[in-house]
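Next come the structures, one after another.
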Structure 1
Amino acid sequence: MSKAKDANASRAVLEYLNRQNRPYSAIDIFNNLHKEYGKTAIVKACESLSEGGKIKEKAYGKQKVYVADQSQFPEVDDGEIRNMDTRIGELSTQCKEKDEEVRRLDTELRGFNSSISTEDAIVQLQQLTEECDACNKKLKMLKEGGKSISPEEKDRIYNARQKYVKEWRKRKRMSNDILVYLLSE
């Protein structure tokens, strides 16, 4: 690997560790830099940076962990940390309130989307009014005793009924005969 690539890897590792400000192993740094630089280049960069005093190295058995040098960051007093914690709490509360409002508005939007539009409601109302008028006319005609069916239709219905009743009685008699025969054996 060229010296320019090694220098770029060292710069990238140093920037990454300073930006994140938490410990990482060389493999974690390699993966978090999206494998932009080779694993060997990352390991060499970490070792050279720790030898140069720009980052700190801590060994846990065979595993080495690298972290940004904390002396380069400004000191933070306890009052400032408490103020930040208070601010974080306030922002968390505001975030929860906004989430609840978003859920409420989403529910309201789904209700509006599931309901019919004014134009569709007017068309539906006209259709139902026409159906209702037709049913009222038919009801009025039936209440007045008007002819609802013709005499020929009435005769056809009576004849069909007699035919079906005759067939039903015949089948009932046959099934009863079969039952009596089976029970007598």
Structure 2
Amino acid sequence: MSWQSEHLWIELIAGSRKKSNFCWAFILFLGSLGFLFVGISSYLDRNLISLFVSQQIIFFPQGIVMSFYGIAGLFISSYLWCTISWNVGSGYDRFDRKEGIVCIFRWGFPGKNRRILLRFLMKDIQSIRIEVKEGIYARHVLYLEIRGQGSIPLIRTAETQEIEQKAAKLAYFLRVPIEVF
């Protein structure tokens, strides 16, 4: 989502609260619970849930491995739920032509550096760069090339047309060229 006027452009960044992250966290949680229940059922030698048949699984080594996978899956699932609840990666990009300042703000993980704020002058922006990687896991990233600081990633998406449109609008607003890699 973005808001634009003649001298100001604010782009809101979604972060980790996406439908796909909710789906993966939920699927991983249920799957790891299933593995853990089968491992515990094989240890107790009785079915805790009638859906999982555990009498065919011997505790050593299959039950131990399934319990390990269940515990590991619960840890990964809790990590995903924490990033969703903290909304890691969300924030905004603010481009102010009147003052000549660019502010990039993102939320990180809790701690000393939870708030990530970058401020620099518009005259230091050399170009807008698009990095395209095709294949099974297509990735398109929009960068700001800053004089003396390198490149700063702004937006990451899988859709080519969306990133090209945003890059063209932003380059026109900032009056800088576009580079494609």
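Computed values, structure above
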{"read-out": "Structure (1, 2) behind the derived value 44.5, 114 of Rg and Dmax of the Cα atoms in Å", "value": "1"}
{"read-out": "Distance in nm of label points 7 Å out along Cα→Cβ at positions 69 and 101 derived as 5.4 - corresponding label from 1, 2", "value": "2"}
{"read-out": "Structure responsible for -12500, with helix-only ellipticity at 222 nm (-39500 (n - 2.57) for each DSSP H run of 4 or more, over all residues; to 500) calculated and labels 1, 2 on offer", "value": "2"}
{"read-out": "Distance in nm of label points 7 Å out along Cα→Cβ at positions 61 and 125 from the coordinates reads 7.8; which among 1, 2", "value": "1"}
{"read-out": "Comparison of 1, 2 by relative contact order in percent (Cα under 8 Å, 6 or more apart) - largest value held by", "value": "2"}
{"read-out": "Label whose coordinates, when percent of Cα pairs over 19 Å apart, for residues 85-148 alone is calculated, return 66 (choices 1, 2)", "value": "1"}
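Bear in mind these aren't lab numbers, they're just calculated from the coordinates by the rules spelled out. Being a predicted model, the structure only gives us computed values, none of them experimental. Cβ atoms are built from the backbone, for glycine too; each structure is taken alone.
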